[in-house]
Structure I
């Protein structure tokens, strides 16, 4: 077994964009970080996950699941990581998404129960429940559409590909989210794990409501493209096509702001020449 280190973070999961930003943020906080690639640690293997978490003896574990079409695996891996963290008596932060909500006119805070309308959102909600059941001390951090500037998210790459190929990509004008830079999410998580008391759930997102259509066009222009390939659609049309989507999902981030966690607006990131 490895010797105990007081500021060691173990980052697991398939979202490499957030994982890499965690590495940057951890340096500022003086943390040592270990982030084994998914090919080296199968989180669906309960024994391997327990052994890995116990073996590293980390101060905290951060699980950053990637978006996936395999919902059962998402739930299974989330449960395994939580069980391993509880068994090792280490702090756990699990990343989740605002897709767990259906959409409404008023923002969602941490006390609101998931009411997903899309299959991926329903699986994310089940994953959250599995984490809380396996480790009642864990914190689930809900964020929104995550993007990067030094490195692109999967959604940004989809937008880039559509613009390069000229193949239309449709985005809803009434699907509202709070686009948030991966670096801000990572910084918030790093600060969160150092708190003496941590909430069961925390919303971490930029205080800005933007439609996915507007987000896609903004990103297309930022990447140097003519956004003509970005086409508008609606939540109703997507539902009629058998692809249910959430409507207006705005996260209430007042709890995070009270703890001095701030996520910047898109303009602050995209207009920054650095």
Structure II
């Protein structure tokens, strides 16, 4: 479009997730998204899974380079050093926008079953269209020790108190919330959808489950809650893996791509 007006402006497009998995698949937007991808000089994707989905759904042969999301390890590490865990009970945390794709109903059902077997604290962070559903289910099931903490711009101050992070998403192109939890030394129990298996390594940083397999989530959480040694091992492994996604290492990858176009 710009070239028709003799404007030669290089375009770099980064695929993050819902731009492809939700918006891009809408019939009204599919052509526009495909056009944008095909006409970009460089296209990047935050995961191998999203790259594959993009090629398959939009039937494009456009070269896509995978550059993952990143986390500021120094910020999270500083908070870990300041953090004093105040509860003797294990804390399980979930962070999301509470949209249907985050599988909130399954999340609450899993929490309910775990609460009957373990005395845990459950911190649910974020807001969105299914937050009220989560609150109603929690009340109806009489689940104890559930805290709805709302949105925060300083999630590291909550995650540093947490032991396990749970993310049972139906769709997840990367799993930035899980990465931030890993940077806070949380073991991860997630679905096996999208880019999550690329981040959360089974039997190393945590466990993955079919997104609606409630029994599998409960079993995974049981393994961690009954075995302190395993939990601590996974927490350390998570932190070490998160360091591979440090902002100081990932941002230069983007800069390298941009510089190709401005020589």
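Computed quantities for the displayed model
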read-out	value
If distance in nm of label points 7 Å out along Cα→Cβ at positions 68 and 196 is computed and equals 3.8, the structure in I, II	I
Volume of the Cα convex hull per residue in Å³ - structure with the largest value, from I, II	II
Label whose coordinates, when mean count of other Cβ atoms within 10 Å over residues 148-155 is calculated, return 15.0 (choices I, II)	I
Entry that produces 45, 30, 25 once Cα extents along the principal axes in Å, for residues 28-139 alone is calculated, selected from I, II	I
Read-out distance in nm of label points 7 Å out along Cα→Cβ at positions 36 and 164, computed value 3.9, structure in I, II	II
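Read-outs throughout are calculated quantities, based only on the coordinates presented, and are distinct from any laboratory measurement. Note that the structure is predicted; figures quoted are calculated from it, not measured. Cβ atoms are built from the backbone, for glycine too; each structure is taken alone.
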